[in-house]
Structure P
Amino acid sequence: MNNCFPVILVPQGREYQAVLKGIKGSSIKVIPIPIGKACIDVLKKNNIQQESILLMGVAGSLSAQLQLGDVVGYQSCFLYQNQQGVLAKELTCANFFADTITSVQGLTSDLLIANSEQKQKLSQYAQVVDMESYHVLELYPTKSVSVLRVISDNSQQDLPDLNCAIKSDGKIDSLALALAMLREPQASAHLIYGSIKALSKLEALAREIIRSLQFHSHADGL
């Protein structure tokens with residue numbers, strides 16, 4: 001495979017499955033990673049040869065200007081440590097994405113940001129929040145790392161608090177997840193609806209990226 005093609009990293013589960021559907025038939029390598037900081041240990045075991053890495057997935061909006069289904073590309077990313085309430089240094093992202101995609105400041109949180117009050121607090125730092133991007137950027141300082149995310153919940157929406165369902169290895173405890181969602185049915189409905197729409201857009205985005213990469217590969221070969 002051409003080394004200029006990126007290896008794609010995607011949080012495991014439905015996000016990974018959506019990207020796989022989008023790139024069906026392509027030889028590009030896609031690696032599923034655990035949720036949150038646990039992705040570091042998994043990635044250290046993978047000998048990534050490509051100089052270009054593309055991290056894809058869904059994320060939460062911290063800005064009223066970003067709505068469900070919007071696609072964003074990170075300019076840079078901070079790490080927010082909830083317990084300490086401090087920010088780690090800013091890491092810059094590569095610009096893999098097209099000019100038509102909204103460019104944002106990203107924030108990686110060590111906990112899932114569940115309610116609108118938390119989102120409002122973090123909006124002073126960034127427009128988008130996730131749980132993996134900073135760790136990937138920090139792990140590969142000499143590689144070209146780009147981040148593309150699809151918004152799965154807006155800044156006004158409350159989500160169920162699912163932190164109790166995320167295990168230390170980054171996997172989901174299915175029983176704890178079900179119980180947490182039952183405790184907050186309205187917020188869970190927002191989560192389900194947003195996830196379905198965002199995953200559909202993520203699949204379409206992956207398909208579009210593959211077409212663009214293949215087009216430029218053929219053009220370079222002419």
Structure Q
Amino acid sequence: MSTQTLLIVDDEAAIRDMLRMVLETADFRCIEAENIQEAYRLIVDERPALVLLDWMLPGGSGVELMHRLKREALTRRMPIIMLTAKTAEDNVIQGLDVGADDYISKPFAPRELIARIRALLRRSSGGGEGEKIQFSGLLLDVASKRVFIKGQPLVIGPTEFRLLQFLMSNPERAYSRGQLLDQVWGANVYVEERTVDVHIRRLRLALQVPQGDSSNMIQTVRGVGYRFSARGY
């Protein structure tokens with residue numbers, strides 16, 4: 001498999017250097033930009049597989065660049081991770097609403113960053129149909145549409161399966177109910193947002209079995225929605 005190119009957009013050279021070292025150890029090729037004008041030129045010329053984008057940049061914000069990329073046909077599907085010190089809930093929601101595929105706050109754990117980059121690249125390439133996703137004793141088999149806890153199969157409905165698959169594929173990221181509706185039910189399907197709460201409750205119940213209780217991995221994020229986490233609260 002050829003090395004994938006990632007674009008790091010940050011005005012601090014020390015952060016770009018640190019990110020490049022981390023990502024190169026994971027066999028990614030990195031290119032860098034310190035402002036949105038240089039970033040856009042590299043995106044057009046190099047067509048990176050993914051963009052790591054800081055919020056505050058000279059000459060315009062990362063959100064402005066993201067607006068532009070999402071408007072243009074050639075770049076609207078390019079995966080973007082906002083990587084920023086802005087951690088306020090409103091900033092997270094704004095970044096996701098504008099079109100970011102993920103949002104990681106500084107400081108961050110390098111292994112988690114790499115894992116989330118790889119998960120996003122798998123989703124954007126349309127791969128993963130035959131994969132198995134596992135956290136602790138919880139295993140989701142995509143091909144057979146089955147879920148196991150410590151080797152024991154669970155009784156789980158098709159909607160709960162899709163919801164769990166999406167959340168497990170995107171660990172540690174909080175999603176609003178609207179975003180979950182778009183990703184699990186489909187953007188063209190009209191379903192009330194409270195439907196998500198119903199299926200989250202069903203999913204948690206399905207994950208409560210004598211072999212082990214994994215329901216605490218489905219976490220409520222107050223004011224936002226839900227996330228999957230194997231870390232506990």
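Just so it is clear, none of the values below were taken in a lab; they were calculated from the coordinates. Because the structure is a prediction, the values reported are computed rather than measured. Cβ atoms are built from the backbone, for glycine too; each structure is taken alone.
For the read-out mean count of other Cβ atoms within 10 Å over residues 105-112, a value of 11.9 was computed from one structure; give its label from P, Q.
Only structure Q yields this read-out.
Where is FRET efficiency 1/(1 + (r/R0)^6) of positions 33 and 201 (r between Cβ atoms, R0 = 30 Å, to 0.05) largest, in which of P, Q?
Structure P comes out on top.
Out of P, Q, which structure matches 1.05 when Rg/Rh (Cα atoms, Kirkwood Rh), for residues 81-144 alone is calculated?
Q
If relative contact order in percent (Cα under 8 Å, 6 or more apart) is computed to be 12, which of P, Q is the source?
Q
The value 3.9 for distance in nm of label points 7 Å out along Cα→Cβ at positions 25 and 161 was derived from one model only; which of P, Q is it?
Q
When Cα Rg over 2.2 N^0.38 Å is compared over structures P, Q, which one is greatest?
Top value of Cα Rg over 2.2 N^0.38 Å, among P, Q, belongs to structure Q.
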